[in-house]
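Listed below are the structures to be examined.
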Structure I
Amino acid sequence: MSTALIHPEAVLHDALQDLCAPLFASLRRSDQRRRGTEYIHGLLSTHGRKSIRNMAALIGGSSTGQSLHHFICSSTWDWIPVRRAMAEYLMRSAPPQAYVARPMTIPKVGRHSVGVSRYFSADEGQALNAQRAIGVWGVADTVTAPLNWRLFLPQVWIKDGLRRNQASIPYEAEPETISDCVLTACSESLVDWELPPLPVVVDIDEADPVATVLGLHAQGLPSMVRVHGELPLTVNDPALTGHSARRMTAPEIMQAARALFRPVARTALVASVGVRVPGTGPGGAPLSLVGITAPGRREPAELWLTDLPHPTAAALRLTGFARRVDQDFDEVTAQVGIRDYVGRSYSGWHRHTTLASAAHTVSVLSGVSAAPQLRQAC
């Protein structure tokens, strides 16, 4: 029996072939299925920026570039069945233990790319001109993969008829908040595609924790949502003696709960306090405020609002999933060019992000880094 090692190129090639068959089953024409495979191949194998020109130069020249451009920007294929097929493939190959909703920022020059606007980024500490989107990811033991993306459309893009028409924004699109964007992204994938109702972890600065937790709860999805800032809550926990029914901010509640923190996995202290939204009665979803801190710290480094029944035990594992997604986005998703689309249309943006998500999935499931090593078009 040969002991020769299988070359990473062959592993990546086989993984691409294995995914593309179910991925493009909804595309009726063979040339569309071929172009889709070529596009993913280009994302995985092209040096530097994953522009259509650069990918075509690697795959087959100017005529290929024209075909790929038409396939992404002008064709009529629906990206939703392709994303659903990718999610179902992931459920079979690496069943998730949770989902993570994370933001994606795509800096842009100019104002013509669909959804681009100027906004203040808390992470960057400055105003940015960028597109913003919400991604919904599946997270398994060793694999994370994006399942769905929703492009955030500021009011200026919804209300400006000319810009809306030029970008071919669907007529049903309406103004929404970041929380609305999260809820819709989860609903149209996790609920509509009938995926398992696993916990959803949300760490997005602009997302309203209460609206997000209650909205996901209404969809049948338990969640943990990061609390940023002075969220007002009412204590609903007999363990917090003397504070029952008091209205306090989330940091104040955790400060009062210092004695409730317990060590978890030797790396952190975790406490959970039952809370209600001010102004609501005893009914509704039971909520907890969870604090996570390091031994020796006086104040929690993280605060989370959740409707999970036993949040203390699950807190570190679930919040760790969010950090894994951030890491994999930087190391894989960004490297396959998810932010490299330069077209202006709504449909082109969604088709590109769909195929970039597929390239990410091929890379992580094959265990081979997306690299310019895949030389033969599939």
Structure II
Amino acid sequence: MRSFTRPITHRSSRRPLVATAAAGAAALLLVACGEPTEGSSDDAATTGAADGEKTTITVYTSEPEEKVDEINAAFMAANPDIEVEVYRAGTGDLNARIAAEKESGDIEADVLWAADSATFESYKAEGDLAQLQDVDTSALIEEAVDEDDHYVGTRIIPTVIAYNTDVIDEADAPQSWADLVDPKYAGQLVMPDPAVSGAAAFNASVWKNDEQIGEDWINALGENQPMIAQSNGPTSQEIAGGGHPVGVVVDYLVRDLAAAGSPIAAVYPDEGAPYITEPAGVFEDSDQKEAAERYISFLLSEEGQKIAVEQAYLPVREDVGTPENTPPLNEIALMTPDLQVVTEDKDAAVELFQNAMQ
């Protein structure tokens, strides 16, 4: 576990990323109708833009619909020659779709924007991600950047303990992961399903491999019989509704609900919070490399990161502020495990978690 109490260094001398290929084109979309057609080559895309035609890219994402719609509207306003089509699903469903597409041919999307670094490390190892060619990461915090330039983080999303303020007084709220195994929380807890949520699967592996927590904590947590919700969204709603007044959930959802008037608050645990960076990368099979990288560059731009902050996310650059009523990033203790260990052990950790919760 490491706290961001040291200054976060910028890669100010870093050059734009050096690269190779990209990713496909097609999917159920939320910002347009119908299935996208197969993409053309980069040269054809450039010619089409000059003729007033639009290049279409397909983004596979786990972002909430209203948030990705807002980002896409801003991107297309700034890039009128590019149309964005979206297939949105939980990370587990996205992984299943990608696996099926690989089995039958090529991955039918250009950009993957979802989940955690461990998921992207797996795709990188399988050769599914192109090395980024023209995405400038010099303004980003170091933790957001893949050293091999195959993907880049777009937000800092810690997982926290949340509680219903109508049911539990602030003085009695759990302050650590260790507190959650206290028998007084039996039947009161709710958590997302790591078989569905990429963030929850990542958390399971981080917890399992953390010397302060480990397998014993996961098994003890299971004895308190948490409700297992499908994903972080239903988890946050269950806490806010008071049905299960204590839970484990990503922090931005707590901010969203509190801002809307729900009786919910967050605690950043004493041992540190596991976090994801919701990376974005370009699929190797893509025919629209340049347009796909322009999309990722927008997510990282000052405008894109300001939108992220307005959407209650912690940004990956330090020149755009942070959400209201949020601790500065350098005051939040974050768990920073060995990424290779977390990646390789994720399936075993999910299995351990599921067995413990039965």
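Bear in mind that the values in this text are calculations on the coordinates, not laboratory data. Everything numeric in this text was worked out from a predicted model, so none of it was measured. Cβ atoms are built from the backbone, for glycine too; each structure is taken alone.
Quick one: log10 I(q)/I(0) by the Debye sum over Cα atoms at q = 0.18, 0.20 Å⁻¹, for residues 159-286 alone came out at -0.92, -1.14 when computed from one of I, II, so which one is it? For log10 I(q)/I(0) by the Debye sum over Cα atoms at q = 0.18, 0.20 Å⁻¹, for residues 159-286 alone, the value -0.92, -1.14 is produced by structure II. Looking at distance in nm of label points 7 Å out along Cα→Cβ at positions 95 and 343 for structures I, II, the greatest value goes to I. Structures I, II were shown, and FRET efficiency 1/(1 + (r/R0)^6) of positions 71 and 327 (r between Cβ atoms, R0 = 30 Å, to 0.05) at 0.45 was computed from I. Which one of I, II has Cα Rg over 2.2 N^0.38 Å, as calculated from the coordinates, equal to 1.07? Going through each structure in turn, the value belongs to I. Out of I, II, which structure matches 21 when relative contact order in percent (Cα under 8 Å, 6 or more apart) is calculated? This value belongs to structure I. Taking distance in nm of label points 7 Å out along Cα→Cβ at positions 79 and 167 as the quantity of interest, name the structure among I, II where it is greatest. Top value of distance in nm of label points 7 Å out along Cα→Cβ at positions 79 and 167, among I, II, belongs to structure II.
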